[in-house]
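What follows is a group of structures, each given as structure tokens.
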Structure 1
Amino acid sequence: MKTVNPSIVILAAGDFPKAEVPLRALHEADLRICCDSAAEELVAYGMEPDYIVGDLDSISSEFKERYADRITHVEEQDDNDLTKSFHLALTLEPSRITILGATGRREDHTLGNISLLLDYAREAACPVEMLTDYGRFTTLFDTATLPSVPGQPVSIFAFDNSLKIKSAGLKYPTDQVRFDSLWKATLNQALSETFTLTLSHPCGVLLFFANDF
């Protein structure tokens, strides 16, 4: 029976998850969509992909034959395999999308994949997050109060140097930060169970919540 509004994990072809939190997400997902060669890693781990997406230039012919009924072959090169997988996920009307394996290996792929999270969050009608072995990337587009844990490291990334963000509940105030470089509001720390970011205008903001606290 088809799951209505499934929770979906997209497994990209970066570092395969090893930590408890991303592995739990991998196991608990209703559906798993793999980007190209990530499918072989998932099978080696002992799980089966529901969908395999990409140009398939990194998968053996034997594997392609074995999983031919699960492959969505997309040859166009305007989007990377993660974006192709994300667009497939949207057609399945998910309740949430969790991206794993998007970091590690080549640094240019890592930076590109992280930056795409803002585009995905704008496009999706459900929560979209990216989990790594070290923490969680999520997005913000306007003023909000966010759940946290006292002492948890928090980094804020924005791409608009006209943006001002007033903070309450963080160790280091962000009120005077000019977001003209990626490092400007990194390595902060939550002081309580919530913190508030007040944006001067609607804008895409990336947040990273680290696990190591």
Structure 2
Amino acid sequence: MLYSHHVPVWFRKIFPEVIWSGEKTDNVVHLTFDDGPIPEVTPYILDELKKYNQKATFFCVGDNVRKYPKIYARIIQEGHGVGNHTFHHLNGWENSFDQYYEDVLKAEVLIDSTLFRPPYGKMSLQQFFKIKQQFCLVFWTYLSGDFDPSFDAEKCIKQVKKISKNGAILVFHDNIKSEAHVRKVLPEILEFYRSEHIVSKTLSV
């Protein structure tokens, strides 16, 4: 599976409107979770975050919010942030402008947020320029790759420990494909944050 854990600095400079990192403070990071909410994974993540008194931002798929409104409500009630991740988890490269934009707006009805993250990190330029007029586009400092069958948990934990500073935005997933990996790495990451006095905050703009 081809993807990059880190977005090159030169690429970030081409798109300065995009949020690549958050609060520039030594001991602050921003944990984010994409694709939920779903009952198999999201409540577990919420339980772990609550146990360690940490906050995260959940980029939600609108159809999942429709199907599991109580889990979505719990995310909000427990002080976490939310963002729009389209209604059907669409790949911007594989859908027309109209289809994609309508899907984003359909999700917006259910997800009260000015934050947007494109599924797979893929958008056409037309989609990008239109959506950035209405939303703050959030990408990442580090993509964990927890969706990858060849995911190396120990390598991920090592990288997360190294990069967890200066408002780094870290991407994990609350979906079935990533469940086993998230259950393995999240407690270790949160324990590390507690020992090092690192705080995960919601993203704000």
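No value in this document is a laboratory result; all are computed from the given coordinates. Computed from a predicted model, the values in this text were never measured in an experiment. Cβ atoms are built from the backbone, for glycine too; each structure is taken alone.
Given that distance in nm of label points 7 Å out along Cα→Cβ at positions 114 and 146, derived from a single structure, equals 2.8, which label among 1, 2 identifies that structure? It was calculated from structure 2. Could you figure out which one of 1, 2 the value 0.4 for distance in nm of label points 7 Å out along Cα→Cβ at positions 82 and 130 was computed from? Traced to structure 1.
Highest-scoring entry among 1, 2, by distance in nm of label points 7 Å out along Cα→Cβ at positions 138 and 186, is 1.
When FRET efficiency 1/(1 + (r/R0)^6) of positions 18 and 122 (r between Cβ atoms, R0 = 30 Å, to 0.05) is calculated for each of structures 1, 2, structure 2 gives the greatest result.
Where does the value 34 come from, among 1, 2, when relative contact order in percent (Cα under 8 Å, 6 or more apart) is the thing being computed? Only one of 1, 2 returns 34 for relative contact order in percent (Cα under 8 Å, 6 or more apart), namely 2.
A value of -11500 for helix-only ellipticity at 222 nm (-39500 (n - 2.57) for each DSSP H run of 4 or more, over all residues; to 500), calculated from one of 1, 2, originates in structure 2.
Among candidates 1, 2, the computation of volume of the Cα convex hull per residue in Å³ that gave 112 used structure 2.
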